[in-house]
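Take a look at these structures.
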Structure I
Amino acid sequence: MNENGRSIVAFTMVSHAIVHTYELSIPILVVIWLSEFSVTTATIGTIVAVGYALFGIGALPSGLLADRYSTRSMVLVGLAGMGASFLLLSAAQGTATIALALALWGVFASVHHPASLSLISTGVEESGTGFAYHGMAGNLGIAFGPLVTASLLILFDWRLVSALLVAPAVLAVAYALTAEFDEMAAVDVAAADADDAEPADDDRSAGPDSLGAFLADSRALFTLGFALAMAVVLMNGVFYRGVLTFLPDVLGGYLPDVSGTIGLFAPDSPMAEEFDLASYLYAGLLTVGIAGQYVGGKLTDRISVSAGLAAVFTALVVLAVLFIPVAEAGLWPLIAMSAVFGFVLFSIQPLYQAAIAVYSPPDGRGLSYGYTYLANFGVGAAGAAIAGYLLGVTTVRGTFLALALVPAAGAVVALVLYSVVDVE
């Protein structure tokens with residue numbers, strides 16, 4: 001990877017880690033808000049859901065803007081806005097301010113994925129490797145963000161912790177302002193531009209400036225290949241939210257008591273009461289996903305992305321079917337299964353990100369990633385509701401068997417993409 005590519009990848013990695021650090025710190029704070037403000041879980045759940053929904057819904061307009069303006073500038077605005085949102089959160093005296101702060105966070109966080117992935121696809125020649133490093137940074141935020149937040153809460157009030165969490169965004173903005181790179185270095189601009197003009201670093205193709213133009217660009221974008229790639233993204237989003245939302249609770253049902261069976265702490269000690277082995281196993285699963293992101297990204301530079309998607313979806317079907325039988329076999333089989341599951345689950349992300357780049361034009365890359373994360377985070381959030389319903393009407397084993405149908409459908413779509421589009 002050349003210097004320009006390394007600079008872009010470092011820039012987007014920092015932003016990605018911060019996005020998911022904030023995203024996964026919110027559930028840690030929810031526990032405190034429930035006790036401090038004496039509100040119901042339904043109220044807090046609705047407040048948080050609005051922020052998360054805007055995280056997905058805002059991806060589409062963010063994608064439109066990414067085709068009109070500098071993606072570098074957009075990522076900077078997103079970082080600054082997320083930091084400001086948590087600064088507002090630190091001043092909250094009631095749920096109304098919390099709701100406003102989280103809604104603002106969702107709006108600004110929605111900027112990252114369309115802008116950063118568009119930037120990688122147009123500025124990094126080895127885009128698959130770029131997607132891999134970008135994904136790995138996101139997993140660092142996913143895995144370590146909650147642990148850092150929980151650790152700070154042991155020492156400080158939640159408002160001070162929220163204020164301290166502004167610091168990463170401030171540091172990231174300071175770093176980003178010093179980064180220099182060409183946003184369009186990986187695109188043959190001369191061939192795409194009729195005037196053979198040499199664009200400036202922030203000169204991107206003008207996106208739609210009206211509803212009619214937006215609809216026309218969307219129709220042009222949704223070729224057969226892109227539509228199938230979007231279906232793959234949707235299947236991934238539903239399965240991802242479906243399995244991860246309730247996985248800590250599921251793991252807890254198959255893990256032994258840390259004091260009585262494992263002997264880590266004395267029975268009835270404060271540490272035994274506070275230590276949640278399922279949470280640490282869950283964090284470990286997410287951490288292993290970093291390696292999966294790297295391997296998946298490397299594969300995109302070596303094999304057909306549609307074939308890779310079909311292979312990973314097939315592996316997820318097998319793992320979903322076997323997960324509970326293996327969990328019932330004991331602690332070490334469950335740990336091994338969790339590691340493999342985390343590795344495979346996250347290896348698919350750079351593959352579908354690369355697929356979107358393959359089946360969309362460079363001048364519509366922002367719009368394409370906007371649709372991608374509208375499907376992945378917005379529509380895909382239905383996976384949590386589906387899993388919750390299944391757990392209420394059937395067993396955990398039945399839930400995993402039902403969820404296995406989702407990657408099975410994804411594998412079929414990926415095979416159609418390979419046979420119908422790639423072979424032509």
Structure II
Amino acid sequence: MKIHEYQARELLANATVPVPSGAMVETVDAAVAETKDLLAGGDTLVVIKAQVHAGGRGKAGFVKLVRSVEEAREAAEFMLSNRMVSPQTPPEGLEVTRLLVAAGVDIDSEFYLAITVDRANGTNTLIASAEGGVEIEKVAEETPEKIIKEPLDPRLGLQPWQARKVAFAVGFKGKQVNQAVKTMLALAELFRSTDASLVEINPLIVTPPDESNPDGRVLAIDAKFNFDDNALFRHRDIAALADLSETDASERRAEEFGLSYVALDGNIGCIVNGAGLAMSTMDIIKLHGGEPANFLDVGGSATEEAVTEAFRIILGDDKVQGVLVNIFGGIMQCDTIAKAIVNAAGTVGFEVPLVVRLEGTNVDAAREILRDAKQELPTMHAATDLTEAARMVCSAVAVPG
């Protein structure tokens with residue numbers, strides 16, 4: 001699960017990580033009022049940012065620095081009346097309904113700081129770089145030596161000595177070091193306590209020196225958080241932060257029925273049980289020249305009703321020109337799938353080719369159910385193995401070769 005930047009800032013502030021003051025607004029008038037308050041409080045620069053789950057906001061014109069109420073009104077009117085289009089959005093862009101209005105700060109230097117799950121090493125890992133303010137993927141590709149990685153002990157977490165080592169390694173100096181260390185330790189605790197899969201501050205900045213802070217202040221001015229969906233049941237406060245308008249409607253429907261569904265760009269719908277088998281199914285479809293339209297794992301204990309809903313979701317996608325059902329029956333019994341196929345034929349209807357490959361628990365009963373319903377399933381074809389099934393569905397949707 002993702003959250004917006006304004007929500008991430010609030011989590012950071014509650015964890016004692018210094019962030020500039022600001023607020024989320026949903027109207028132009030509210031953006032103007034918040035800007036007026038910040039300017040009246042002594043700030044000379046205000047930043048207005050669109051709150052959407054996509055990057056590239058600055059280049060798309062949806063991050064604006066303003067110095068007056070008039071500029072704030074103009075920026076807010078633009079963002080709330082236009083869809084944001086960037087390389088990380090759909091072609092039609094995303095509707096903007098929320099803005100973050102925050103105090104702007106002068107920047108002396110920028111850093112990147114994150115904690116994420118390092119599956120290769122089997123640890124949570126602190127990642128830091130002096131190349132803040134840019135995409136970390138670009139840094140990793142072009143100058144990987146500028147990225148510092150520090151694995152976290154699974155029992156002890158991030159230790160102060162590790163944080164100090166990283167702070168010096170990326171170039172913090174003087175009193176900046178202790179500030180950076182406190183931020184790293186707070187971020188590590190926040191990562192642990194919320195069951196996050198990613199906490200990222202980009203950029204973590206140092207302000208220019210002044211009389212009160214001769215070495216500058218370390219501040220988090222942009223943040224990104226992802227949380228483990230499987231742990232949300234014990235973090236109702238975090239789950240409540242979800243913006244359902246940013247979630248695909250079909251993915252929300254699937255979640256209600258306990259299905260794991262992700263929409264993709266292809267035209268071959270997939271219904272599979274087990275994440276590994278689902279990945280293999282998508283791989284073999286691509287091997288034979290096709291493109292999966294979705295990842296859909298019905299799991300091991302889905303009901304007939306849930307599987308029927310899976311067909312509704314897939315057949316409701318206009319891009320789908322064929323469907324491949326690949327079930328290896330274990331806990332999920334093949335006859336449950338077969339009954340769901342028949343139900344879907346009656347309630348939704350199959351107008352596209354349907355290729356079914358079933359093996360495992362109750363497979364003979366399942367095949368009998370499908371044979372008896374053959375007249376109701378004129379587009380259905382049975383396959384004996386996955387390779388044959390992939391070839392059949394790719395051929396049915398006219399994939400070349």
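What to note about this one:
- Looking at FRET efficiency 1/(1 + (r/R0)^6) of positions 5 and 53 (r between Cβ atoms, R0 = 41 Å, to 0.05) over structures I, II, structure II comes out largest.
- Highest-scoring label, criterion being FRET efficiency 1/(1 + (r/R0)^6) of positions 45 and 125 (r between Cβ atoms, R0 = 41 Å, to 0.05), among I, II: II
- A value of 35, 27, 19 for semi-axes √(5λ) of the Cα gyration tensor in Å, calculated from one of I, II, originates in structure I.
- Which of I, II yields 0.05 [FRET efficiency 1/(1 + (r/R0)^6) of positions 21 and 293 (r between Cβ atoms, R0 = 25 Å, to 0.05), calculated]: II
- Computing helix-only ellipticity at 222 nm (-39500 (n - 2.57) for each DSSP H run of 4 or more, over all residues; to 500) across structures I, II gives -11000 for structure II.
- Given 26 for relative contact order in percent (Cα under 8 Å, 6 or more apart), calculated: source structure among I, II: I
- Structure (I, II) behind the derived value 0.05 of FRET efficiency 1/(1 + (r/R0)^6) of positions 109 and 325 (r between Cβ atoms, R0 = 35 Å, to 0.05): II
- The greatest value of distance in nm of label points 7 Å out along Cα→Cβ at positions 357 and 373 among structures I, II is that of II.
Readers should treat all values here as calculations from the given coordinates under stated rules, not as data from a laboratory. No experiment lies behind these values; they were computed from the predicted model shown. Cβ atoms are built from the backbone, for glycine too; each structure is taken alone.
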